[in-house]
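K.L.:
Listed next: structures, encoded as C-alpha cells.
Any read-out appearing in this document is the output of simple, stated calculations on the displayed coordinates, not a laboratory observation. Computed from a predicted structure; not experimentally measured. Cβ atoms are built from the backbone, for glycine too; each structure is taken alone.
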Structure I
Amino acid sequence: MTEVLALEGITKRFGPIAANEDVTLHLDRGEVLALLGENGAGKTTLMNILFGHYAADAGEVRVMGRPLPPGRPRAAIDAGVGMVHQHFALAANLTVLDNVVLGSESLWRPRSDRTAARARLLDLSDRFGLPVDPDARVARLSVGERQRVEILKALYRDARILILDEPTAVLARPEAARLFETLRGMARGGLSVVFISHKLHEVMAGADRVAVLRGGRKVAERATADTTPAELAELMVGRRVERPVRRGRRPGAPMLVARDVRTDGLDGVSLTIRSGEILGIVGVSGNGQAALGALLSGLSPPRHGTVTLDGRDVTRHGPRDMIRAGAARIPEDRNAEGVIGEMTVWENAVLERLADFSVGGFVRQRTARRHADALIERFDLRGAASGTRTRLLSGGNIQKLIVGRGLTTDPRFLLAAQPTRGLDEGAIAAVHAALLAARDAGAAILLITEELDEALALADRMQAIVKGRLSDPVAARDADAGRLGLMMAGDWDAV
C-alpha cells in the first residue's frame with residue numbers, strides 16, 4: 001500500500017474549546033477509512049482542516065508526501081483532494097453540467113468548451129458508475145442524484161482523495177447501499193476515501209479501517225475485520241450503549257385524527273393517533289412524508305378532509321394555532337425548517353414559544369436563557385452555551401436542540417420527522433428514551449422515519465406511505481422488517 005495522506009499532530013481550538021487535540025491519521029491508496037465519533041467529536045473540523053477551510057493551530061497535513069499549505073482550499077483541490085459536504089453546495093437553477101464545470105475553468109478563457117466538458121463528465125459517470133443527465137436541472141434531482149453530482153464534481157477536478165461528510169444523512173437505505181457499492185468500486189480503481197458517519201452498520205460494511213474520535217482526540221483505530229459494532233459504539237461514547245426497549249401499554253382516547261385528507265402530495269390520507277401511542281409512518285423518501293409533515297404542522301391546509309386535535313377542529317389552523325392547541329414538531333430538514341443559524345441557541349430554543357417567554361411584547365431573556373441552559377444539559381449539546389450562534393454547532397447538536405425544543409413543551413401531539421437523522425449511537429439512544437417517555441406521559445406521537453429498525457423499536461402501530469397514500473395500520477407485534485419492506489414497496493396485501 002502507498003500512503004497518499006498524512007495528518008500529523010493536528011490541533012485546532014475555537015476559543016477555550018479544543019475541537020481537535022493532537023490528532024494523527026494516515027490513509028493509503030485505494031483505502032476506505034471511516035471517521036467515527038459522537039456529535040461534536042471534531043470529525044468535520046478535522047476534515048475541514050484537510051480541505052483548507054480551517055487552518056490548524058498546530059500540526060501538518062501531507063498529500064502524496066508533500067506538505068499542504070494551511071487554509072487554502074484551492075491548494076487542496078490542486079493536490080487531488082475533493083470534499084462532498086453534508087449539505088450540498090450546488091446551484092439548483094443550473095444544470096448538472098454547469099454545476100460540475102463551475103469554477104474549474106480559467107476566467108481568462110474566452111469561452112467554455114462544453115463539448116469536451118460533457119464528454120469528460122459522461123466518461124467519469126460511466127467509469128465510476130454514477131449515472132447522471134448532464135442537461136437536468138439540479139432543482140429537479142432527488143437527494144441521491146444530487147450527491148452523485150457532488151462526487152462527480154470532485155472527480156472532474158482530478159480528486160485522488162475523496163472526503164464525504166455524513167454521506168448518507170439524507171439518503172434512504174437503498175440509496176445508501178448503492179453509494180457504498182460505488183465507493184468500494186472507486187477504491188478498487190485506486191481512489192482513496194474518507195467518510196464521516198454515525199451509522200455503525202455502514203462503517204462495518206463500507207470501510208477497511210475505522211478511526212474513532214472522542215472529545216477531539218483520536219482514541220482508537222481498528223480494522224473493520226477485527227472489530228464489532230458493539231465495540232465501536234463503546235469506543236465512540238466511552239461507555240456501553242443500550243437503546244431503550246418499548247414496553248406495551250394501553251393507549252388512551254384518540255388525540256389526533258385525520259380523515260380523507262387531500263393536498264399536493266397526499267391522496268385521501270386517513271390516520272388516528274391515540275394518547276400515549278406512537279404511530280410510525282415508513283416509506284421511501286419522496287412518497288409524501290414532507291406533505292404529511294406540512295399538513296400536521298399547520299403549514300399546508302388541505303383541499304379536502306378534516307384534522308382534529310383533542311376533539312377540536314384544526315383543519316385550517318396555522319403553525320401558531322397548532323402550537324397553542326398543544327402540538328409540537330421535529331421537522332425533517334433541520335437547517336431549512338428547524339433553526340435560524342445566525343440566531344443564538346437560546347433564541348432558537350424559544351423560537352416557537354415566544355409568547356411563553358415574553359411580557360408586554362418583550363422577551364424575558366434571563367428566563368429564556370435558563371430554559372436553554374436546561375435544554376443544553378438535558379440533551380447534551382456538546383460545546384454549546386445559550387449564547388452560541390446555532391450555525392457553529394455540529395449538525396447532530398442542532399438536531400438535539402430541535403428535539404429538545406419539541407419535547408420540553410410536554411406536547412399533546414408531537415410530529416417527529418426523522419428525529420435521529422445525523423445523530424450518533426449514544427444520542428439516538430437518548431432521543432429514543434425521550435420519545436418513549438413522552439409517549440408514556442400521554443403524548444400522541446407521529447414518527448416519520450426511513451429507518452425500519454427505528455420504527456420497529458418505537459412504534460406501537462405502523463403504516464406505510466406510498467405515492468401519497470397510507471396503508472392500513474399494522475400492530476407492532478405483527479410487524480417485522482420484511483413485512484414493512486413489502487408495504488413500503490406498495491405490496492399492501494402484506495398487511
Structure II
Amino acid sequence: MKKILKPLISVIAIGALSLSLNIDENVLANNIANTCEYDSASKVNPDYSTMNCLLTETALSYDVPPEIVKAIAEGESGNWRHFDSNGEAIVTADNGIGIMQITNQAGYNQDRLKSDILYNIQAGVEILDAMFKRKDLPSINGGERDVLEHWYFAIMAYNGTKPVNSPIFQATGERNATAYQERILRIIEKLGLIDLTELPFSSEHFQYDSNSTENIKFSTMNYDFSLPLTKSKHFFERNQKVSATNNPTFRSRPTTGSDTSISTLSKGEIVTITGPFVYDEVSTKKNHFVWYPVKRSDGTEGYVASSYLTDSASTPTPTPTPTPTPPVDYSAYAKKFADFRIDWWTDDMIWAIDKGLIQGDRTVWNSKTKKAETHLKPNSQLTEYHFLTIFFRYAEKDELANVKPTSSWSRSGIYNMAKKYEMPVLANESSKASRAKAEIGIKRGKLAQLMASYHYGETVSEETAIQFFIDNGLTTMTSSVEYKPDQILTRAHISAFIQRYESFLSKQK
C-alpha cells in the first residue's frame with residue numbers, strides 16, 4: 001500500500017517565510033495530486049492518508065501551517081468528507097461547498113469547487129492566507145507564520161468576525177468556548193495531539209452588540225504575549241536536532257500498532273531528523289500528524305509522530321518536582337452515591353463521574369428512609385442508547401450539547417450522530433421493533449465495533465474491532481473468546497473502556 005510519500009514541499013523550492021511565487025495553480029494542483037497519488041477525476045472521498053497528504057501539501061505550498069488547514073477541514077466538513085455517497089459534492093443549507101465549505105466567494109469557479117477536491121482545498125487555503133494578511137484584524141507578537149497561535153484571528157475571520165465568535169463574552173468576561181476559532185484550536189489539540197497555549201484576551205478588547213449582525217470592533221490591534229507558543233510540526237529539516245516533548249513511542253514503521261513499537265523516547269531526548277516526513281502507511285487511520293524518520297544517539301533509526309517533536313533549540317518548559325500523590329478521598333462520592341463502595345470499578349467510575357460522563361440514577365427509592373437516592377448502579381446493564389450518550393459525552397461533547405431529535409422518536413438526534421460517524425448501531429426509527437433495540441442491553445462485541453468504527457471513521461467488523469481493543473490495550477483479554485463479545489456491557493465496564501481509549505489516544509505517536 002502507498003502512503004510513504006516524499007512531500008511536495010521538499011521537491012519545490014519554497015521560501016520558509018514567504019510564498020509570493022508565481023506558480024500556475026493548475027500546475028501546482030497537478031503536482032500535489034501526483035505527490036499524493038490522487039486521481040483528481042475521482043468522485044469519491046480519498047482515504048484518510050491521501051486526504052492528509054492533499055491538505056498538508058496544499059497548506060505548505062502557501063506557507064500555511066498544515067495543522068490549521070487540517071483542523072478547519074475537519075471542523076467544516078466533519079471527517080474530511082467532500083462527496084456524498086452519490087458522488088455529489090456536499091453543499092450545506094447556507095451554500096457552503098465541500099470539504100472547506102467555501103461559501104459565496106467571488107473569483108472561484110462554483111462548479112469546480114464542487115467537482116474538484118484539490119481546487120476546493122486550494123480555495124480554502126487561499127482564503128485563510130488572505131485572512132492572515134488582513135490589516136484590519138489584530139496581530140499577535142511578530143506575526144510569524146509558523147506559530148499556530150498567531151493564526152487565531154485569521155481562523156476567526158475564515159468563519160466571520162461576528163459577535164458569536166468573540167473570544168470573550170462581553171457581558172460576563174468568560175471565555176467563549178463555542179467561538180469558531182476556539183473549536184478549531186481544540187480540534188488541533190484533539191486530533192493533532194498538540195497542546196496549544198490559551199491566549200489571555202480581555203472582554204474590553206472586543207466591542208460588539210450581541211443582538212446585531214455587525215462585525216466585532218477590535219480595540220487592540222496588536223498583542224504581545226510573553227508566553228510559550230507553538231510552532232508547526234511540519235517544518236523540520238534533514239539533519240535537524242529535535243527533542244521529544246513527552247515519552248513518545250519510537251516505531252519501526254510510520255504507523256501505530258503493537259507490532260511497530262521499538263521502544264520509548266525519554267522526554268527531552270534529542271534525536272536527529274534523517275529525511276522528509278511521510279504519511280501513515282495505513283490508509284484507514286485518520287491522523288492529523290505526519291511521521292518523521294529519526295535517529296537516536298545510539299544510531300537506532302525509526303519513526304516518531306510529528307506532534308511529539310519540537311525544535312531542540314527551543315527553551316524547554318521547566319518540569320516541576322512532582323509532589324507525592326495523597327491517598328484518594330472517597331468520602332464525597334460515598335456521600336453522593338448511596339451504593340458507592342471500594343471495588344475493582346471504583347477508580348474507573350470516579351474518572352467517568354469527574355469527566356461528566358456518568359451522572360448516576362437519582363430516582364432509586366429507599367423504602368426504609370422513604371426518600372429517593374442517587375445510585376451509580378455499576379453492575380446495571382447498559383443499553384445501546386445509553387452507551388452512545390456516554391461515549392459522545394466523551395468524544396463529541398460540544399456536538400452532543402446541540403443535538404436535537406429530528407423526528408417524533410426522541411432518540412433520533414443521537415442516532416443521527418452515530419450514523420454520521422459510521423457507527424453500525426442496531427436501532428433505527430424505521431419501526432417500533434427497530435426503535436426498541438435502543439433500549440436493549442448492548443453486548444461487549446457491539447461496543448467494540450461501535451468504538452473502533454468511530455475511531456477509524458468507517459464501519460469495521462466486530463472481529464476487527466475486538467482485535468483493535470486487544471492490540472491497543474483497551475481490554476486486558478488476549479483473545480476474542482476471552483473478551484466475551486456476547487456478554488452484556490455494564491456501567492462499570494463502559495467507564496473502564498472509555499478511560500483506556502483515552503489512554504490509548506494519549507500514547508498515539
Structure III
Amino acid sequence: MSPTEVLRLDRISKRFGALLANDDLSLALRAGEVVALLGENGAGKTTLMNVLFGQYVADGGTITAFGQPLPPGNPRAALAAGIGMVHQHFTLADHLTVLENILLGTRSLWSPSLDLGAARVRVVQLADQFGLAVDPGARVGSLSVGERQRVEILKALYRDARILILDEPTAVLTPQEADALFATLRKMVADGLSIIFISHKLHEVMAIADRCLVLRHGKMVGDVATAATSPDALAAMMVGGEVHRPKVAAGVAGPALMRLEAVTTPDREGAPGLKAASLSLHAGQITGIAGVSGNGQAALSDILSGLAAPASGRLMLGEAPAPARWTPAGALSAGVGRIPEDRHKTGTIADFTLTENAVLETHARAPFSRKGWMDWRAAADHASAIIAKYDVRCPGPEARIRLLSGGNMQKLILGRVLEAAPGVILANQPVRGLDIGAIAYVHGQLLAARDRGAAVLLISEDLDEVMQLSDVIHVMSEGRLTPPLPRGAATMAELGLWMAGEGFDHAA
C-alpha cells in the first residue's frame with residue numbers, strides 16, 4: 001500500500017452457486033477520500049462491501065486495511081480496524097432499544113464499566129449533530145424503516161470509524177438534513193475519514209464523491225474522477241447504454257376514487273397517527289406524499305390498505321363510505337393495490353419461491369385457482385412473465401425470494417401489483433434500493449397506470465421523485481397533512497421546511 005492508502009481490496013471474487021457476484025474486483029481507498037460505488041441492482045456492490053466487512057468470505061483475493069491484512073469473515077476484526085458499515089438491509093435486534101443496539105458489540109451490556117448515561121448523552125449529541133432524530137429509549141421493533149436506517153448510521157458513527165461504508169444513507173433525510181450530513185462528513189473527511197458511498201442518487205454522488213467506481217454484472221467497468229464525468233455518463237456506464245427517463249406530462253384528474261375526511265388514528269408505540277387528515281385520490285392523477293420517515297406515513301398506508309380503521313373521520317370509496325369492517329382482503333377486492341414500505345417484513349415471505357410470492361394476493365382468483373385447486377403452471381407462467389418484464393435478476397421462478405437482492409425483490413413486488421391493474425395504487429417507497437435504469441422503468445409504469453385512469457398515491461422520502469412525478473403534493477409531518485400543493489407550487493426548500501414541521505400552525 002502507498003502511504004496515503006488506507007484500504008486495498010485485491011482481486012476479490014465471490015460466487016453464490018452459479019452466480020458470480022464479484023469477478024476479480026480490485027479497488028483502493030486513500031485517506032480523506034470519498035469513493036462512490038455505483039452499479040445496477042445485482043451488480044455486486046453490497047456483496048463486495050459485505051466481503052470487506054467480514055460478513056462474507058471471498059472465494060479469492062485479499063484485503064489490507066491501514067497496512068495490515070484483514071482476516072476474512074470476521075466483522076469484529078473489521079470493526080477493530082476502524083471500518084464501519086451502514087447496511088442497506090438492517091442488522092438490528094428488534095427487541096432491544098436504540099441505545100442497546102448502538103452499544104451492541106462494543107462491550108457487554110452488563111459490563112460494570114459500561115456507563116449507559118454517558119453513552120446515551122453521546123448518542124443524543126451525534127443524533128443532533130447529524131440531524132438523525134431518534135429516541136435512544138425506543139424499542140427498535142416499533143420503529144419505521146426510515147428510523148431504523150438512522151440507527152444504523154448512528155451505530156457506525158458511535159464507533160469512531162476511520163473508514164465508513166454508507167449504503168444509501170440519505171434515503172430518509174429531508175434536503176436540509178442531507179445537506180447537514182454532507183457538511184459534517186466533509187469536515188470528518190478533512191480530518192482523515194475515508195468513505196465508500198453507495199447511492200443511486202447521482203446528484204449526491206456528484207456533490208460528495210472524489211472518485212466513482214462503477215460495477216456491472218460483478219465486474220469493474222469504470223474508475224473516474226467525479227470532476228471529469230457527469231450523471232448521464234455515470235448512468236450510461238452503469239447500465240451499458242443510454243437511460244431513457246420517462247417524460248412527465250400533467251395528468252387529467254377524474255373523479256375521487258378514495259377519500260379521507262378528517263381521519264384521526266391513535267399514536268402507536270411512539271409513532272404518530274393521523275391528525276384530522278383529509279386527502280383525495282383522483283383517477284388519472286398521482287398524489288405525492290413528502291415527509292421524513294416516521295411522521296405518519298405508516299398510519300396513512302395502513303388506513304388506505306385495510307390494515308387499520310379510523311378512530312374518527314371517514315374513509316370513502318368513491319361516493320360511498322368504506323365498509324365498517326375494512327380489511328386488506330376488502331381493499332384488494334375494491335381494487336386497491338399496495339406496494340409496501342418494507343419488502344422484507346410485509347412485502348414478501350422469505351422462504352416462499354418467486355412463484356408463490358408473485359401470487360400471494362391473487363392466488364384465490366382465476367387463472368391461479370380452479371375449483372379450489374391451485375394451478376401452479378399458470379402461477380409459474382405469471383411469475384416468469386413478471387421476471388422478464390421487470391428484469392428481476394434471479395435463478396428462476398422456483399428460487400426462494402430471500403436469495404434475491406433487495407432491488408430485485410422490489411421489482412417482483414412492483415410487477416405483482418402493477419400487472420393486476422388496480423384502480424388505486426398505494427406506492428410506498430416504490431423505488432427504494434433500485435438502480436437508475438429500474439427507477440426510470442418503474443416511474444414509467446406508474447405514469448402509464450395513471451394515464452390508464454388509476455389513482456396513484458406516491459409516498460416517498462425522495463423529494464426529487466415526488467416533485468418529478470406528482471400532479472399534487474401533500475407534505476406530512478407528525479401525522480398532519482398540508483393542503484394539496486399543485487405541481488410547481490412549492491420549491492424543494494419550501495417543501496423541506498414543511499417536512500420539518502414549519503408552516504402548519506400558519507396554515508391552520
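K.L.:
When semi-axes √(5λ) of the Cα gyration tensor in Å, for residues 93-148 alone is calculated, the result is 19, 15, 8; to which of the structures I, II, III does this value belong?
P.N.:
Working: I: 20, 14, 9; II: 26, 12, 9; III: 19, 15, 8.
Only one of I, II, III returns 19, 15, 8 for semi-axes √(5λ) of the Cα gyration tensor in Å, for residues 93-148 alone, namely III.
K.L.:
If you don't mind, another one. State the single structure among I, II, III that was used to calculate distance in nm of label points 7 Å out along Cα→Cβ at positions 53 and 421, giving 2.9.
P.N.:
Corresponding structure: II.
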